[in-house]
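Below are structures written as structure tokens.
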Structure P
Amino acid sequence: MPALGPEHEFRRTLVQVQTANESMMAGDCGPRMALLSPRDDVVLLGAFGGVIRDRGALAARFDRTAGAHGGGERISVEHLATWVGADLACTVELERHEGVRLAGHAPTTTAYRVTHLFRREADGWKIVLRHADPLVEFRGPESVLPQDG
């Protein structure tokens with residue numbers, strides 16, 4: 001039987017990412033942590049802001065983020081682009097979290113632009129970068145200017 005190529009192996013990883021997202025929304029960051037590279041060169045540009053470049057700090061942030069979710073009804077993912085090479089892969093997606101109860105608030109829908117960068121390591125594809133932000137809709141240049149007063 002021929003060895004599976006990187007693209008086939010990567011498709012299985014994308015299923016694991018979806019499962020990890022569902023677990024995160026249910027309050028469990030363990031599956032997402034399992035998908036991260038164990039190396040210290042991981043980066044998080046999370047949807048709630050900040051820049052994290054330390055695996056320990058990233059674990060704490062994921063734990064805090066999972067704790068802020070009070071469950072939800074459904075996550076849908078719109079795949080915009082995927083590139084898979086021999087050792088690196090990248091996905092660009094829109095994630096919609098429906099019925100999510102963030103920080104104890106009433107159920108709502110949140111949407112994020114998400115980019116993942118994966119590295120093929122000895123034990124499979126691992127996330128080395130997650131960038132998520134809520135800027136799905138165009139807001140214009142004024143939106144980044146400091147607020148007066």
Structure Q
Amino acid sequence: MTKGKDFSLNFVREILERGEVRTQRELQARLRKSGVEISQATISRALKELGYARAPVGGGSYRLQKVKEREEHIDIVLRLGVEEIVQVGNLIVIKTRPGNAQTIAGAIDRTGVKGIIATIGGDDTILGITRDEPAARRVAKSLRQLLG
């Protein structure tokens with residue numbers, strides 16, 4: 001088996017650029033088939049370093065795709081998965097299509113949406129927590145603007 005961080009990163013990049021890869025497990029299987037043994041944790045770090053993230057592509061499907069700008073990524077994720085945003089006190093409730101909540105909550109956390117302290121993602125609902133009601137109003141407005 002081939003080892004080495006630079007080789008692994010380049011090989012992961014090659015596979016991702018060659019075609020559609022839906023999951024880290026699928027990427028790991030393709031690498032293994034090519035003679036590269038790499039752990040899921042290492043794949044996760046490589047994807048982060050290369051700028052790839054799992055994003056919904058519609059119809060309940062996901063794909064690992066290159067993220068050029070964090071705002072662009074969250075914009076894509078929100079448009080493909082969010083159905084409703086409701087602000088209640090210092091909380092923001094985000095209703096999503098089934099199975100999209102954790103991906104969207106992760107995108108919100110990674111992009112550091114100003115004003116959100118934390119998110120909790122279930123299957124189709126995200127709870128966004130802010131410091132106070134005015135902050136929640138600002139964040140809800142900002143997320144709605146990203147939706148278009």
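Only the coordinates and a few stated rules stand behind these numbers; no lab work does. Because the structure is predicted, anything quoted here is derived from the model rather than measured. Cβ atoms are built from the backbone, for glycine too; each structure is taken alone.
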Quiz item: Can you say which of P, Q returns 17 when relative contact order in percent (Cα under 8 Å, 6 or more apart) is computed?
Solution: Q
Quiz item: When distance in nm of label points 7 Å out along Cα→Cβ at positions 8 and 120 is calculated, the result is 1.3; to which of the structures P, Q does this value belong?
Solution: P
Quiz item: One of P, Q was used to compute helix-only ellipticity at 222 nm (-39500 (n - 2.57) for each DSSP H run of 4 or more, over all residues; to 500), and the answer was -8500. Which one was it?
Solution: P
Self-check item: Structure responsible for 1.10, with Cα Rg over 2.2 N^0.38 Å calculated and labels P, Q on offer
Solution: P
